[in-house]
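Novice: The data blocks that follow each hold one structure.
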Structure P
Amino acid sequence: MNQYEGKLKDPLNDRLFEAVLTLETIDDCYRFFEDICTVAELRALAQRLEVAKMLQANRTYSEIAEKTGASTATISRVKRCLNYGADGYKTVLERLAKKEKGLEKPLDEQGRD
């Protein structure tokens with residue numbers, strides 16, 4: 001994959017993402033994100049990821065809204081990112097699918113470089 005050169009690229013975001021990459025367990029993630037995000041912010045991020053997964057599975061807006069509680073505006077925004085974005089959702093969803101199929105080690109068992 002090519003190096004990211006999009007509109008978010010800056011040293012503060014680089015530092016944040018470097019910090020996220022140091023997290024080794026789900027518990028580490030809970031602790032870090034509880035400190036850095038509000039509950040509402042974290043729930044919104046989790047909701048968007050679930051919306052993306054459901055859109056990739058060709059679920060309808062009404063099914064997605066019912067299951068996730070997301071507004072049609074949020075669903076549309078996520079769909080736009082899936083179709084025209086930086087492929088971040090696609091990358092993560094592909095990796096999660098591999099993990100769910102047992103093709104990738106769980107986070108707690110992965111070696112870090």
Structure Q
Amino acid sequence: MKQKYIAKASIFFSILGLTLMYVSSIYIQPDTVQVGEIQESWSGKNVQVSGTLSEYGEGGGHLFMELENGGDKVDLVMFDTDKSFSEGDEVTAQGHIDIYEGELQIVAEEIEKN
């Protein structure tokens with residue numbers, strides 16, 4: 001009897017936890033920032049940023065770009081993707097801020113043309 005109760009409670013709380021995680025992921029959006037606002041102290045923070053691709057390269061399924069907005073620039077990378085862009089494209093990227101070889105970059109989870 002006690003084991004059935006524990007099993008039912010475990011299933012209930014597992015489903016409840018997954019539901020709460022799903023709902024929170026829908027409503028938690030990254031902060032929209034300007035390129036010039038990004039700081040090293042924000043490393044790991046999720047952001048959304050828009051701008052123009054001023055440099056672009058790809059290789060091995062990875063994209064390496066420079067995003068320009070208001071005269072400021074930041075490196076933008078996206079790994080394991082089949083997307084393709086061109087220099088001059090206006091895009092919006094969502095991802096987290098990282099520091100690579102002493103330079104700020106955004107590691108994008110999503111990039112869309114505007």
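Novice: From which structure (P, Q) was helix-only ellipticity at 222 nm (-39500 (n - 2.57) for each DSSP H run of 4 or more, over all residues; to 500) calculated, if the value obtained is -20500?
Specialist: The read-out comes from structure P.
Novice: Who wins on mean projected area of the Cα convex hull in nm² among P, Q, i.e. which is largest?
Specialist: Working: P: 8.4; Q: 10.0.
Once mean projected area of the Cα convex hull in nm² is tallied for P, Q, the winner is Q.
Novice: Where is distance in nm of label points 7 Å out along Cα→Cβ at positions 2 and 66 largest, in which of P, Q?
Specialist: Biggest value here belongs to Q.
Novice: Now, a different point. Using FRET efficiency 1/(1 + (r/R0)^6) of positions 42 and 82 (r between Cβ atoms, R0 = 25 Å, to 0.05) as the calculated read-out, with 0.75 as its value, let me know the right label among P, Q.
Specialist: That value comes from structure P.
Novice: Thinking only about distance in nm of label points 7 Å out along Cα→Cβ at positions 18 and 90, which of P, Q has the largest value?
Specialist: Q
Taken together, the values in this text are just the output of simple stated rules run on the coordinates, not laboratory data. What you are looking at is a predicted structure, and each value in this text was computed from that prediction instead of being measured. Cβ atoms are built from the backbone, for glycine too; each structure is taken alone.
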